[in-house]
Structure I
Amino acid sequence: MLNINEFRKYGHQFVDWMADFYENIEDFPVKSHVKPREIYDQIPENPPQQGESMDVIFNDFQKIILPGMTHWQSPNFYAYFNANASFPSILGEMLSAALGAQCMKWETSPAATELEEKVTDWLKEILGLPVNFHGVIHDTGSTSTLCAVLTAREKYSGYQVNKQGVSSFNHLRFYCSTHTHSSVEKAIRIAGIGSENLVLVETDDQFRLKPGLLEQAIENDIQNGEKPCCVIATLGTTSSTAIDPLEKIAKICAKFNVWLHVDAAQSGSALALTEYRWMIKGIEQADSFFFNPHKWLFTNFDCSVYYAKDKEALLKTFQMVPEYLKTKSDNQVNNYCDWGIQLGRRFRGLKLWFVLRNFGVEGLQQKIRFHISLAKKLEEKIKNDPDFELTAPRSVNLVCFRFKPTNLQTDVEINKLNEKLLHELNGTGKVYLTHTKLNGKYTLRMVTGQTNLKEKHVDAAWALIKECAGNL
C-alpha cells in the first residue's frame, strides 16, 4: 500500500501523464477499436494475493486500459452529446477525491452543502432562471427526471402513493413528445406508473411537440377518467435538439393544473447566452427544470443541476429522517440527501465552482458562442453541397445531415449508404459520430461542443466526411 511519500511521487507522475495525454490526445483513435472481451481477457482471472507496485499497475493501465477507451475529451469527438471536462474541473475533482467527503447532510460537510446552494444560485443568474427556483446537484439527467416524476406523482396524490402504494392512484398520465429522451419512460417505469400511461404526443416538421395535440390528449384523458399528472417539455431533444414551445405548453399545464417539468439536459447551457433566452419563455410556470453542466458547461461527468419551484413538495417526496440521521441543525439548513434519491452524495459542487470561477461568465459565453458558430459554418457547407442534405433544422450546436448522391432514389438505399458511411468514418479513428433516424431517414449527428474544439478540427472532419463519401 502506498505511503505518503510514494503517494506524492506518483501523484506528480500521474498529473504529468494527464497533461501529456491532453497535449497529445489527437494522436489517439477517438473511438476504441478493441473487440468484445479483448480487455477482459487480458486481465488475470484471479485478484493478486500480494500487493503490486504502482509502476506495474500504471504500466498495465497504459497497455491494457487505454486502448479500450473511447476518448470523449478529444476535439474530434462529435458523437451523442459531449461529456466535457476542463482543466479547472479536473483539478476540482482531484481535490474532492482527496477530501473523500460523504456530503449527505449539512453537518457531514457544511462547506459542501453551502457551496452547492451558492453555485446553483449562481447558475440561476447565468441561465436566466426564476429566482424562486431551488437548486440541487444530482449525478445525471436520468436521476433529475426521475425526481421530477416522483415529485409530480406525490403532489398529485397528496403524498399518498409513498404511503399506500401506486395502486391507490391508478391511471396517472404523463405526457411528452415522440422525440423525448428515453430516460422519461424509464422514470415512468421506475415510479410504478407504467409505460402505457406515458402519452407520446406527435411533433411538427421541426420535431417539436405540438401543443394543440397535447391539449387534446389531456382533454380526452379527463373525459375517459384518466388523471393528467405531468408534462415533460424538452429544450433540445437528443435526436435533433428540437426546442419544444415552452410558453404554449406552460399555458396548457396551468389550464389543467398539471406539473410541468423541463428537460434542458444539453441545450440548457446555451441559456448563458441572452440571445437564446427565447427557449425559456414561460419558464416561470414550470415546476421543475434541469440541465447537465457535464454536457456543455465544461464540468466533467457527472453533474446534473435540478431545480424545483416547490421545495416543500420535494422534501415531502424524499425526506426520511431516522434517529441516526437527526442533527441539531436540521431545521436551519438544507440537507440535500432529502432532495432526491441518494442518501450518500459526492462533493460535485466543488468542480462546478472551479469551472464557474476560472472561466467566468464571459468565458463560458465565448466558448458556447464559438461552438454554435462552428455548427452554423458546418450547416452552410452541407447546404451548399449537392450530395448532402440537412435532415433537421439546426437550433444550437447539433447538425443533422445525410449523404444523398443524385444517383440514389429510395430512402432504403440512402439509409444503407449512410450507415456504411458512418462505420467508415468511425473506422478511421480520426472522428467519432453517431446516428439517429428522423422521419425514417438514417441521419448522421455531428455535435460541435467539445471543450477544446477548434475550427480546424471541424474543417478536417468535413473533408474526411466528403472523402469517405466519395470513396463509397
Structure II
Amino acid sequence: MPRQKLCPVILSGGSGTRLWPLSRQQSPKQFINLLDDHNLLQDTVARLLPIGNIESVTVVCNEDHRFQVAESLRGLQDKEGNVKRTAHIILEPVARNTAPAIALAAFDLIDKGKDAIMLVLSADQHIKHSAPFLDAVQLGMGYAEQSKIVTFGICPDKPHTGYGYIKKGKITGTAFAVDSFVEKPSLKVAEAYLHSRDYLWNSGMFMMKASVYLKSLKAFDAETYQACFKAYEGRHTDLDFIRVDKEAFSDAKSESVDYAILEKSKDLVVLPLKDSGWSDVGSWGELFELKEKNMDGNIIDGDVLTENVKNCYLHSHDRLLAAVGIQDLIVVETADAILVSHKDKTQEVKKIVIQLSKKNRDELRQHKKIYAPWGYREMLVKSERFIVQKILMEVGQKSALQMHYHKVKHFTILSGTAEVVIDGESKIFAENSSIMIGIGVKHQLINCGKVPLRLIEVQSGSYLDDDDIVRFEEDK
C-alpha cells in the first residue's frame, strides 16, 4: 500500500456549452443527471469511495455554483461516512482556468499540513468501468511518491477530433515518458494517430504531490504563483466555503495546467488507461453513444411519443414531445428552448451558444426554474416592467435579509405559512394573503410552517435585473 494519503481535487468549473439547452452557465452539465440517478459530480466522488487511503476531497468551483456543489456532496459518504465531513469547497471569485484553480487546492493542503498526493479530476467526465481507473490510480501513486507528475492517457478506440492527444515517449516501468502534447486534430490526422498506437487521448486527469505542483508553478510562472499565494493568504470562510481574495486572484493568468506546467515539465509520465469506457460527455452525440437504446435505436427521456422513429435522442423536460417519421436526430426540449440537431453535427451546438452569447440571451445563462438552498423559483412571465415568478420554500428555510433600489415586490401566499420580516418587524401571513415590499425596504421571507411554502412573487419597476439587490446576510 502507498505510504502517503491521497487527496482528490475535483475541478467543477466547466460550462458544458455543447450540451445546451440542458446545460446552462448557471447550471452546467456536472450538476445534471445525464446518465443515471446521480449527476456527474456525484459520480466522480462516488468513483473514489473504494480507495481506502483518501485523506480528504477538495472541490474548486465558481462561486455562483457553490450551493449546487454543496447539495451534490450532501449524503455522499464512504463506508465510514467520511466524505461529506472532509470535503472542502474552494470558491473561485473569477474564472482563471485550471492552473490557478489547482494552485488554490495545493496551497490549502499545504496550509493544513498535508503535502499529500493530489489526484486532479474534472467534475464532468464519465467512466463506465471503475476498476481500470482505480488500478491506474494505485500505479500512479508510486510515481507521484517519487515526485513525478503523472497524467492519464486514454487508449483511443476511434479517430476522435474533439480531444487533445498525448504522444507516448520511452517506456519507464508501467508508464511512458511524454513526448509531446497535441491539439485537437483533423479527422485525417486523428486516423493516423489511431493506427500508429503512439498516441493517447488527453483525459485531463493527473496526480502529483501538492508541493511538486507549487514548485513547478513557481518555476514556470512565478507571477501566477504569487497571485494565487496572495489570494489564498487573503482567504476567509463563509459557511462551509473557502473564499479567496478576489483582487489578488484576478491577477493570475488564465491558463490551463497543460500549458502552464505539463508541457514544460521534465518530470512527467503518462499512464495509459485501458477499457475504462472514459468520456468527457462533451456533446449530445457522445451522450447518445453512452446511453442504452430501445429496439428502434432510440433514447427516450421524459414524456415522449414516437411513430416510425429510428436512431434518435428525444428528451422532454417540461412538455409532451411527439416525433413522427424521423431518424438520426437529437431533439431536446426545455421550458424555454428546443434544440434540433443531426446526430453527427452535435459538436456544432457551440456555434448556437456563441450566437446566444452575442445576443445576451437569458436562455444561455439559466433555466426558468432555478434551485437555491431554500427551494426554487420558476419564471412564469417576464416583460420590461414586471416579472412574475412561482416560489417554493422548504420547511424551516429562509431567504437572505435584503432590499432593492428599483423594484417593488408583491407576494401572494398560495399555500403554507410565511413569516415576513419588514424593516425589523415580523408578521405572519397565511394562504391567500398578499404582502407588498416597497423600494428600499429591508425584508426577509421565512417558512415558519409545517409544509412547503408556495407563493407568487411579482416584481415591478424600471430596473428588474438580479443585481438590484443589497444582501445583509448570505443565503442559508
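Any read-out appearing in this document is the output of simple, stated calculations on the displayed coordinates, not a laboratory observation. What you see is a predicted model; the values in this text were computed from it and never measured. Cβ atoms are built from the backbone, for glycine too; each structure is taken alone.
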With helix-only ellipticity at 222 nm (-39500 (n - 2.57) for each DSSP H run of 4 or more, over all residues; to 500) derived as -6500, matching label from I, II: II
If FRET efficiency 1/(1 + (r/R0)^6) of positions 72 and 256 (r between Cβ atoms, R0 = 30 Å, to 0.05) is computed and equals 0.80, the structure in I, II: II
For semi-axes √(5λ) of the Cα gyration tensor in Å computed as 36, 34, 21, the structure of I, II it came from: I
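A value of 4.3 was computed for distance in nm of label points 7 Å out along Cα→Cβ at positions 168 and 312; which of I, II is the source structure?
Here the read-out was taken from II.
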Origin of the value 14, where relative contact order in percent (Cα under 8 Å, 6 or more apart) was derived from one of I, II: II
Among I, II, which structure scores highest (criterion: mean count of other Cβ atoms within 10 Å over residues 200-207): II
